[in-house]
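S.K.: Listed next: structures, encoded as structure tokens.
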Structure 1
Amino acid sequence: MKSGFVAILGKPNVGKSTLLNALVGTKVSIVSRRAQTTRDAIQGVLSEPRGQVVFVDSPGVHDPSKELGQRMMREVERATQGCHLVLLMVDASQPVDESDARVIALAEKLSMPAFLLANKVDKVARKGELLPFLDRCRQLHEFEEFIPVSATRGANLGVLLDSVFEHLPESPQYYPDGYVTDQPERFMASELIRERILRETHDEIPHAVAVLIERWEESRKKLRIAAVVVVERDGQKAILIGKKGEKMKQLASKARLTLETRFARPVQLEVFVKVRRNWRNKRGFVQDLDFRKILEAG
């Protein structure tokens, strides 16, 4: 049996979370078309007869300008700690740019093998363009493997997994069968609500939203959740609430359906919106968003 930890790195919006969900076979990381949706290093665990892979998703590598961004970059560093392999993702449908080079430079500093994953190959109009693209990446770093994939369509993910297991050490499983992620349910609920907000508000409230769970009451038959959505400006609060509260009613209704699917029971969801000005630069508040605090609190 082979088992190990594998970090997934890349610039924002390159498809890391989509890949994680596809590899694990269930949704453990939220996804939206907004860059920098992922804010935490989270685990997704794949258990097979041949072994176990603990994939670690990470925020997009970027140059941070706020406390939240700085925390996200610390999460990128956390994602690589103790790993046996790095999957470095690039967008094959776009030219390699400075953002990609920054991620590749980060991989060079890590004392572990790395794969180059050319994602979104389904969007490459001319397949002959892939070879010069991979050659350009090869000039920047000598990767162990160069694998074209499509996270959304599942292309070459079987090939990727075979190569991953080949590079992992012989080891028993780290986690028991059935263990899928290190995220507590309360944090997963807040992330699913945030995902719905990002999808419904599009460009109106890009990164200035956080979701906190204030009340969590569960029984075998029902789950009661009270969530607080934190924004930075009154105008953002008005957008979320909408005329006569209709926008928030729609958001809460769609989020509730997602939560019921995830937790397999009826959910009673209350959502409130609060303004906390410039919260992305408030170190104490940003630190409180860390889901590990929920685990420490028990």
Structure 2
Amino acid sequence: MTRRQANSLLLLSGAMWGMGFVAQSTAMSAIGPFLFIGLRFAIASLSMLPFALRESRHAEHGLRPEDWRSFAIIGLLLFGGMASQQVGLLTTTVSNAGFLTGLYVVMVPFLGVLLFRQWPHRVVWPAAASALAGIWLLSGGNAMALRAGDWLTILCAGFWALQVIYIARAVGHSGRPITLAVAQFSVTAVAGLAIAFMLEPIDLTAIRAALPEILYAGIFSGGIAFTLQVIGQRYTTASQAAIFLSTEAVFAAIFGAIFLGERLPPTGLAGCGLIFMAILLVEVVPALRRQRTPERA
């Protein structure tokens, strides 16, 4: 697979995730957030399982116990991100959720320093300041005005950042991206359904009412999009991958406006612009510098 093809897959993932915010938001008029997560990722697991089995048959070597442990950790990170995002959508808009989720791109370098002593490019610091200013404007010029759903979505971005870091490490060791994807889906489905059975009503009529959203989120923004993310990260640079995946923020705002009639005030649009600029700065500038260095050499 060429890098251009990989980036096209990542762009498609961003579009599917952007539309997925709409499905996630509308589904909760019928069912609870954890039931939606459990059903969504159960469908994602089943839809991608045949491809994982095919990958396993053609694999050159089996998976080691440490591979399975890594897959389980990534699954728990995926569940943490989905749970905070899904519950957050109860009290925030699709547009806000899309842009605040994109903060994971800025968080990745900071977590790299804390976890692995990997110091980021210096552009990260002004990018972080831009992102914080964007959040402030998104709140209407008052950080205390951010709703609970906005803070949960920022927490979600933290989980996504950790997931990106651990996927980059795990997929290189295992060489089994589809198996990794199905494993993380299965962990998320089990955790979501377990909490749903404990805390939420289980109503078959309500599930049927939310079935279109469950199927879209399970098959497309769940199974296909997350699997494309894992595959795409094998064939392109981390910088380019993050740029294309971060387009989910733009697609979320577009689809939120088209299907839900959401509109951001001018200050909110300015805040989204600053957040998106931070996302691009933290990835584009280091990539350009790496390209120029070989040219000088």
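S.K.: Among 1, 2, considering only mean count of other Cβ atoms within 10 Å over residues 73-80, which has the greatest calculated value?
M.R.: 2
S.K.: Going by relative contact order in percent (Cα under 8 Å, 6 or more apart), which of structures 1, 2 comes out largest?
M.R.: Ranking 1, 2 on relative contact order in percent (Cα under 8 Å, 6 or more apart), first place is 2.
S.K.: With mean count of other Cβ atoms within 10 Å over residues 97-104 coming out at 16.6, pick the structure among 1, 2 it was computed from.
M.R.: 1
S.K.: One of 1, 2 was used to compute helix-only ellipticity at 222 nm (-39500 (n - 2.57) for each DSSP H run of 4 or more, over all residues; to 500), and the answer was -11500. Which one was it?
M.R.: Checking each candidate, the match is 1.
Read-outs throughout are calculated quantities, based only on the coordinates presented, and are distinct from any laboratory measurement. Just so you know, these numbers come straight off a predicted model, no measurement behind them. Cβ atoms are built from the backbone, for glycine too; each structure is taken alone.
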